[in-house]
Structure 1
Amino acid sequence: MFYPLRTISLTACLMAAALALSGKEAAAGAPAPPPPLPNPAFGSNAANATSWVGGGHAGYNWQQGTLVFGFETDFQGTHLNSSALGGLTHNPPIVPPLAGDFASTTALIDYYGTFRGRLGFTTGQWLFFGTAGAAYGNVDLSSTFSTVGLQTFSQTSEPRIGWVGGVGLQYLLRPNVMLNFGYQYVDLGKISVASSMIGVSGPTLVTLGQASTVHAQFQAVTVGMSFRFAPDGSPSPWAGGYAGGQVGGAWGDSVDSIFTSSARRGTLISDARLKRDIALLARRSDGLGLYSFKYLWSEKVHVGVMAQEVALLYPAAVVRDDLTGYMAVNYTLLGL
C-alpha cells in the first residue's frame, strides 16, 4: 500500500489516525483507550529457623593438676531451613491480592563441622571448659519474585568457613565414659544474591528487582556421650583421646529480602518486531510517523510510533532491554 510522504500538524495526525481506525474497525467501534498503568507488587520478607542436629566428635586431652586442655573436632547434620513467603503489597492497595503475586526466600544449612581448642578445669567428676576455633558448612540461598506476569529469580550454594565459640561441661560416669553437655555459637558469614529484569505487562515496561541476604549464624545446644582411650599408665582421669556422638537442637540462620518494582509511566513497548498489521497513518512535521498496529499478543488496535524510527530522531526517548534487545519509547518526551 502506498502512502504519500507529507508533513502535517500533530492535531491533523491524530485526527487522521482516528478516521483511519474508525474505517478499519467500524464494526467494533472506536478503539479501546490505553490500558491503565500496571500496579506491580513490592515489599519484603524475613525468616529464621530451628532444627535438630546430630553427629559425632573426637578429640584429645592433656591434664596438669586441675587444668585440662586439648583439641576437638566434630561434624553434624542439620536442617536449618529459613523459609519466608509473601510480604508483598501494592500502591494503591489491591484487595484481594493478585493471584500472580509471589515472593519466596529460602536459606538452608544442612551440615556443619568445627575444629576447636579446649581449655577447662576439673572439680571432682566434673570438667568445665571453654572452646573456640574454625567452623565450616554449606549455605544455600534462593529468592523468587513474580508480579503482573513477570518473574525474577536468583540462587547460590556456597561452602563457607567461619568461626565457632562455646562452653560445655563433662561428667565422668565411669573411668572411660563421659557424659557431655555443650553450647556452640557458629558464624559462617553472610551471603547475598540479587537479580532484576525488565519486561512487558500489557504494552508497559515494568522493572522488577530483588535482593536477599542470609547471615549464616546459629546457635546449637547438644548432649552426648564420649568413650575415653586412656594412655597406658596415665594417672590423669581426663587425659587421652576420646570419641563419641551428640544430638540436640539449633536455631538462627536469619534471612531477609527486599522486592522492588516500577512501571515506567509514559514508557510503552514500541519495538516494530513486537507489532503486526502496521499501517502508516501520517507523519508529524519532524518526520516521525504515526501508525496503527496490533501487538503480537493482542487483538486491540493501537496508534503510536515505531521505536526504530524514534531511535534515529530522539534517541533519549528510547529505552532498550539489555536481555531481549527490544525497545520501548517514553511518549512523554515526544509530547504524546
Structure 2
Amino acid sequence: MIGILDAANYAFAYGLVSAMPQYLGSATYAAILGVDTLDAALVQLVNTHYRETVQEVMRERDKTINIAKIERGITDHYTRICMSVVDALPMGIRASSKAILTSEFDVMNLKKILRGIIAKKNPEIIISECVAGNIKDEILRDLANSEFSSAVEKIKNLGFNIQGKNLFEIENALDINLMDKWKREAEKIKAATNYIGRQIDMLNLKSVIRLKLMNRDANDFINKTYEGMFLKKNILSSINALEIDKTNFNSEGINNIIRVTPYEDRFKEALEDYKESRSLEKLELMIENASAKFGLVQNPLSLDYILSYLKRMWFDVRNIRIMLVGKKYKLPKEEIEKLLVIPE
C-alpha cells in the first residue's frame, strides 16, 4: 500500500505531467500543417511550450535555419521533462524509474543510429533525433559517423550482447537486451511490473511482425525473448504461424489472436493502417502509441500511469520533427499527415 508521503510524491509527479500537455493538440497540429513555409511553422510553435527552443533559433537571423538544432532542442526539452518528473517520484522507486527510461532511450538511440547509417543520413541529423540516456553524446556521435559493421562492433563493446548481421536481427537483439535490463529493475520495484510487462508485449509484437514481413520465421526470437504481461509465447507463436508477408498482411488474423487478451482491439488501427501506408516504421510507432494509451486507463497515482504518460509525450516530439522537415522540403500537407502518429 502506498504510504501518505509516497502518495503525495506520486500526486506531485502526476501534477507535473498533467501540467505539460501529452501533445500539442489538434488545433496546433492543424495550424502547423496549414502553413506553407518552415518560417511560418516555427511561428506557430512559438505559441507552445517549445517557445524557448524555437525562439533561440529564430533569433539567429543571419543564419540559415538549422533544423538539426531545433530538433535537438525539442528532444532535449522532452528529456528534461522526463527527468523532472522522475525526480518527483517517491525516493524508493526513483533510481529504477530513471534506469527504465534511460535504458529505453539508449536502445532507441542505437536503433536510430543504425537505421540512419543505412539510410545514409547526415550524422548531425541522426544525433538531433537522439534522447539523452546513459550513453555519452560523444560516443553516439562516433557511432553515427561510423560504417554499419563498425558501429555494430562498437555497440558490442558498450556491453550489448547482440548477434546477427542485418539490421532486423540486431534490432531484435537490442530489444532482448532492453527487456533483460527492465526485468532486473522490475525485481527491485514491483510498481514497475505492469509498465514493463506491457512494454515487453509491445516489443515482442513489433519484433514478430517485423520478422514475418521480412519473410523470416520468428520461432528463434520467440524462444529467446521474455514473456510480457498478456502476449505470452503461445500467442506470439500463433501470430508467427499466420501466412504474412509484405503483399499479404493478415491484419485480421493478428487482431483475432490478440483479441482474446485484455488488449482486445487496441492494435487494430495500427494493423489496418499498415495496409495503406506500407510503412513498417509507422506500424511500430502506432503499436507503441496504442500500448502507452492502454497504460493511461490505470490509476493516475501509479508508476505505470506516469511512465505511460511520458511515453505518450514522445510522439509530440517526433511529430514536430516530421512536420518541420516536411515544411523545409515543401512536402504536401497530405504527405506529411500520412507520416504522423498523433496520440489522440
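Source structure of the calculated read-out (helix-only ellipticity at 222 nm (-39500 (n - 2.57) for each DSSP H run of 4 or more, over all residues; to 500), -2000) within 1, 2: 1. For the read-out volume of the Cα convex hull per residue in Å³, a value of 138 was computed from one structure; give its label from 1, 2. Answer for the origin of the read-out: 2.
For which of the structures 1, 2 does the calculation of distance in nm of label points 7 Å out along Cα→Cβ at positions 239 and 255 return 1.5? Of the options listed, only 2 reproduces it.
Read the figures in this text as sums done on the coordinates, not as results from a lab. Because the structure is predicted, anything quoted here is derived from the model rather than measured. Cβ atoms are built from the backbone, for glycine too; each structure is taken alone.
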